[in-house]
1. Taking 4.5 as the value of distance in nm of label points 7 Å out along Cα→Cβ at positions 52 and 260 derived from one of the structures shown (1, 2), identify that structure.
2. Have a look at 1, 2 and say which one yields -24500 for helix-only ellipticity at 222 nm (-39500 (n - 2.57) for each DSSP H run of 4 or more, over all residues; to 500), as calculated.
3. For relative contact order in percent (Cα under 8 Å, 6 or more apart), the calculated result is 29, so let me know which of 1, 2 that is.
4. A value of 28, 54, 16, 1, 0 was computed for P(r) over Cα pairs in 20 Å bins from 0, in percent; which of 1, 2 is the source structure?
Structure 1
Amino acid sequence: MRFGKAAFLLHRRAAVAAVGLALLLAASCLAYLCIGEAFVQPAEALKVVFGQPSPDELVVGTLREPRMVVGLLVGAAFGVAGGLIQTVARNPLASPDIIGISQGASALTVGAMTLGVTSAGVLPYLSVLGGIAAAALVYVFAWRGGLHATRFVLIGIGFAIALRSITTLFMTKGDYLVAQQAQIWMTGSLNGRGWTEATPLAWTLLVLLPFVFWAARAQRSVTMDDDTATALGVRLGHVRLGLVLLGVVLASVATGAAGPVDFVALLAPQIARRMTRTAQIPLLCSALLGALIVVLADLLARRLFSPTELPVGVLTAAVGAPYLIWLIVRSRSVRNGGTS
């Protein structure tokens, strides 16, 4: 597609998938706003969304809409983060919650909570710092004259286990009430989330949007073999570092807003790639799928065992854990088939 001097490569199947996912996401958001302890008519919910007066302003505009917006932003951020990290590692298992990034964000955040830091304006920044620190450690230890995919994932898993143990230690040493709060946060929850979390998250993602556009173009070179990319003049080390850093920041920001919602970053990119059948992970479809997974999971979390509300991470883990097992079994079968 050409717009004046600018030209864009458009993959037809990816475009159709993106439009379909956007429509499905819009329908899911409307259902999210309507369904709850009190059912709201779709017309009334839309009035609130578009700023028109409605008797359901409190239920929709104050209670449901802000929480839904946080879920949309968190899911989109996790979807893009997972796609970028899996692209660099060339491994479908390399998602932020598998290789220690989410655990690094959790360790620093929970540690701060046990020390009495509970401000919603401070904790997200600590999550970003923790995620970046964990990713830096994994990257440094995995680098041996290059970034080998298997080594990257295995070292990340090792750091994830160690950081999770540190987080548990913080919880056992902290106040009981703070430990309970930290436990809910670690599960990944949108309970009580509102515009206080949605507004800074939205601004952060808006600032990062130009870098995401760069990443969508840069990841094409990373999917090539190293010799071809180097021959074309691509500075692979710099590109990979940039993609990993962007993915880490996105995952850490999302973790700071809602906690480590497990498996969204694992599921969304791989489903998106299978839908579009593209050479690289389509970041737009991955973002839409991440948002869709979180919104639907939170809707089920609110209503499945009503009036008890489950953390959204419980639902995503229930779906993601079997998928992770399937990925491991499938990769082992492919490897055995290739060597026989």
Structure 2
Amino acid sequence: MLKTTSNKPNFISMDLGTANTLVYISGQGVVYNEPSIVAYKIKENRIIAVGKEAYKMIGKGNKNIRVIKPMVDGVITDIRATEAQLKWIFTRLRINKLLKNSVMLLACPSVITELEKSALKKIAINLGANQVFIEEEVKMAALGGGVNIYAPTGNLIIDTGGGTTDVAVLASGDIVLSKSLKVAGNYLNEECQKFIRSQYGLEIGAKTSESIKINIGSLSRYADERRMKVYGRDVVSGLPREIEITPEEIREVLKVPVSRIIDLTVQVLEDTPPELAGDIFRNGITICGGGALIRGIDKYFADTLQLPAKIGEQPLLSVINGTKKYESEIWHIIKLMKHTIPTFLS
């Protein structure tokens, strides 16, 4: 059981990502970090697993179990599943009491609509929150990745998550401009699946393709490159089969979708005001999110765009770490809201 904090309202933040959901509680740290997946018992319409336990069921379920992702490509596909998932998480963590009258910050993909934002706020209030704030993931990722977003200088952030890649220019505490693309971790997994099927006639699952990306995925040569054994179903015979693939093969597969992220970055740079563009030339690019873990991605961006590029601090945790750092800003906003006296024109 997690302990409650002082008389001050509890600050709770969540990273509602396509791949993972993370929960942070002030004074407690990150208390939850698991896949954004829910498993239902179809007949009873009852949740039987969430997170890691539900992830194990992908591709291994039966006709009585439905495994769904509440968020796909940065878009909420099932708002009721999202609410059920969050209720399950807080009940499991035994922190329902901490939710009462809390201040909640939700970090969400930039592509979600105002209607979806309103729905998320309603969910948070139903869970017990008194005040709800929503910020874009790319802004939180920059802050958590070690970028001083409050300085009056331009910074270019590439946040590649599970469903979307956001490219944004930030300065003086906020986003100046941003663009989003549905080419990210899940898309790269799908490209690996397509390649294995077309090249080797082998059908593999989503978890296997993700394992390929993690284990031998790269954008430039690296030390100790080794082949990887892959198991799947032969598309002709229907029988299980084993193959071996090389890092070089997967490297060529990944370069195609990553080139689309490069194109998007160029579009953002073309629209960037000249003064900020000069800052970016000096400060370079910061890469955050799970995509930052692909070997050689920083060098690939630097060589292609002729700009310095670096991996942000703890890229997988950059968004939730950003919400931690943003807590003081939230309290400042609340304080201003309390002391703001409305004025009316007579």
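1. Details: 1: 4.5; 2: 3.2.
Only structure 1 yields this read-out.
2. Details: 1: -24500; 2: -12500.
Corresponding structure: 1.
3. 1
4. Numbers: 1: 31, 57, 12, 0; 2: 28, 54, 16, 1, 0.
Going through each structure in turn, the value belongs to 2.
Each reported figure results from applying straightforward, stated rules to the coordinates on display, with no laboratory input. None of the values given here were measured: they were computed from a predicted structure. Cβ atoms are built from the backbone, for glycine too; each structure is taken alone.
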